[in-house]
Each structure stands twice: as C-alpha cells, then as structure tokens.
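Several structures are given next for inspection.
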Structure 1
C-alpha cells in the first residue's frame, strides 16, 4: 500500500485511517481485534481514537477504544507497525471541554496506560476550549514532546479562525505548531432512519448532482458509491488520509478497495464539477 507523509510530520501512513470510535461501542473487543487485523493485514497502518471513545455508551466511562487498541497491539506485538492517533479535551466527566495544561498532563498518562505504549504518534486537541489560552495548551504539548510522550501535536474540530490563532501563538512564542489539522437517496429514505433529519440538508440540488456523478463513476469502476467517494477525497490536493470506521470485515474490505481505487482525471473532473 502506497504511503503518504502526514501533514508537517515525518509519519508515513496509508491513504486511509481506521476510525476507532466504534471499538467498545458497536464493535466488541473480539470484533475490534478482527477489524484491526484485517485493516493492518491489508497494508494500512494508522488508527484514530480518542480518550472519550466510547463514553456515550451506557455503562462506559471513556477510554474503551484506547484500551482495546492497546490490548490488540500488545497481543500482536506490532506497536512499531501502527501509527497511533488519539485525542484529548473532550468531557470525560469533568463537565466541560478541557485543554488546560494540568488536564493534558493527566490525560496523556491515562491514554498511554490504556494504549500500553510509551508514546503517542499524533496527539490531537479534540475540541476547542475557549477557557484555556492557546499558549497554555501548546506549552503543555511542548513539555510532552520534550518528555517523549508524544511525537507530534495536532488539532481536530477547530475552525479556520481558531486554527489560525493557534498557529500565530505558536509562531510568536516558539511553541509547537499543530502538525495536522451515503445511503439516503430521496426524501422518502429520510424517514427510515433516526438520523435522517441530519442529512436532509444535503439532499438539495447540489447533493443530488453529487449522487448522480458518484453513480456514474461507480458504474465505470464496478465499485460502491462509498468507495468512489473515499477515493475521490483521497485524490484531492491537500488531503492526506480521510478517517473511516467499520464494524464488519466486509466494510473493512470496502475501505481497502477504496484506498486502492485509482479514479481517472475525467472521473475527478466530473465529481468536482458536481460538487462545485
């Protein structure tokens, strides 16, 4: 599997990252191990998780996903073959999003323990924390880098203004810079799922153009629409690797096919035009 450089790091990853949000939620430990085995066995090597996954499940406290990934790497002896991405800052019972230095210092140690490793490859601010100055958060990451507990720091879910502000503070203070930053086809389909209302806004004229273009490209490649959509994202300038989750081996196989799918310049042009 061809690898790509991840953001402003020296981490080399396959063009698709496996999302670990389902581990300990819709995928139990046994299933999660099978999914991870299939994913890495196909030549992909990056897994994304967070300390808060999957706290929303009744009876869970958070950290379930990291724990499963840690057990899996320990049992397989393959830590050096996996790029581990995790996040900090979500509500883990403290009642707020928290990127304070004191919280980050505790959170990284808890994540390392669950992951059964001594270093996280990429540590992300999960959500903005308006109560904590960027200088404090980035200063905390600087200490973790110096201690060898993380290799790189990044940001998730920051808007353009927030990311710009964080980068400006990093440049001004000499602190670490953040290194990285389909089944509904008609109105009738929306009522068939509890999540239908959440995608209704996308079924406008533009959304239907995209679906029509995906159908055409999928037919040419004998591929699923989701595979083409992921291949399209992976082929776009500025994109290193999208994150996608799976709960079955068939879904992992589909992700692998997407990562290997080469769509033509004409296909890209058709999809880009439809999404304009």
Structure 2
C-alpha cells in the first residue's frame, strides 16, 4: 500500500487503483487514468458510473471522469478515428503517490504512448494527470508539445455526476453564457437563468466560470471549479438515446448529468513546439 493506494484487478483484468484515506475514497482505472468513483468520507459517490461488469480492458467506460484528448467528440476530419480521442482507452502508469499533511492523497499518472497511436496522433507529446483525493477532488491535466511543429488540442474532463432525479436539478453559473446547441443543428444560443434538463441536452458553453449542481432530492450541491478551461459541456442523452446504450440502461439517464470542463469547439488550443497547457478542475 502506497499512501493509501492499492493496485487491484477486476474480474475482467482491468487494473484499478483503490485510494482510501481519512478524508475520502476513490477508484481510478489505469486505463485512461479515469476516476470511476470518488466520495468524501461518510458521503455517497459524487460520480455516476456504469456497473463494473462494463469495466473492460480496451473498451471505453461510461461514467466517472473520462479524459477526452486530443480531440473532443468525433475527430474533425477523420470520422473513423476514436470518439473523444485516444487517452481514455490508453494505458497509463502511476508515477508516484504520497499522503499530504492534510490527509489527502496525491497521485501523478502519465499516459504511455505507443507506436500504433501515431496513426491517430503523430505529434510527440506528454500527457499527465495530477490528482488529489481528499475532501475535494482536484485534477490537473497537463499537455506538453515535445515536437517541432504546432499542434491543436481539444480536451475535456467528461465528468458524470450522480443526481437523485435529473428532472429536478438545476445547474447554476452558466447564466447569460453563449452556447452551441448540438441537439438543434449547432445553433448558437444564449442561456437565460439556470440550466435545467427536461429533454435530450448536448450543449457547449463558452464559459470559464465555476458551476454548481443543485440537487434538492439528493440534498446535495456539487460545486465544479476550474481554471485553464474556457468551455463547459452539459450532456444528458434522455430517454430515447439512453435506451440504446446498454451501459447506461433505460432509466440511467435520470440519475446522471455530465458537466464537463475543457477547451473544445471554438476554444481548441494550439500549442507551439515546447509549449505546455494545463486544465484544472476541483469538486
């Protein structure tokens, strides 16, 4: 055990880091460096995730906090490329972990680039995730361009949050923000009042502000802070699309909402040779 960190394998052979300290607990898949579960001590999981029967090596896992990198959603010019990029199913390794004086566990994970990935991403790069598991969950995703030419990076922390009933929640902090409505042919609109979910929702907000999910049924407020992020994505598939997703289930959409921090669409970043960028989020 390293700083309250244990490496285990599930029944399918997926490598999982189990983190436990006096402040919180978490489960992190080394595939994708994906946070699958995080809960402060005495609380239920803040994150929604599909059942562990769907946690399979080589397959994207729905739920938790997938890392979308180096593009978000479909690739702009190559529709056959993996949706949401290559990071979420790539192997990562734990560089180190340590216990802070405040009782939280810090971890550094690095993505392991392989030769086959070059067909999708030919730019020499470093990608690392700094995670702090405590009363807050703090994540910093760092990209470095190690090549000799510029590269454009789209990135998102595709966070799935557990809610009691998505029809009863509201998302505050996006008021008056412009957004792209992907359920309405990409029409650009402006948010009036808090965001509420009453149907299929797929929006990319231009916003660098913190958000808050108010969940009266769950008697919980989830505050989503961020820096280095100019986009916020809000997503819920609603009934019809959810019924076709076997890892979500017919009623699963009622108990989750994605509020994602990143730089996507108009906010994709271009990194010069040797440049790095950081996107940070905290719950």
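What to note about this one:
- Looking at distance in nm of label points 7 Å out along Cα→Cβ at positions 244 and 268 over structures 1, 2, structure 2 comes out largest.
- Mean count of other Cβ atoms within 10 Å over residues 20-27 - highest-scoring structure of 1, 2: 1
- Value -500, calculated as helix-only ellipticity at 222 nm (-39500 (n - 2.57) for each DSSP H run of 4 or more, over all residues; to 500), assigned to which of 1, 2: 2
- A value of 41, 28, 16 for Cα extents along the principal axes in Å, for residues 68-147 alone, calculated from one of 1, 2, originates in structure 1.
- Cα Rg over 2.2 N^0.38 Å - structure with the largest value, from 1, 2: 1
Throughout, read-outs are computed from the coordinates displayed, never taken from laboratory work. As the structure is a computational prediction, the values presented were derived from the model and not from experiment. Cβ atoms are built from the backbone, for glycine too; each structure is taken alone.
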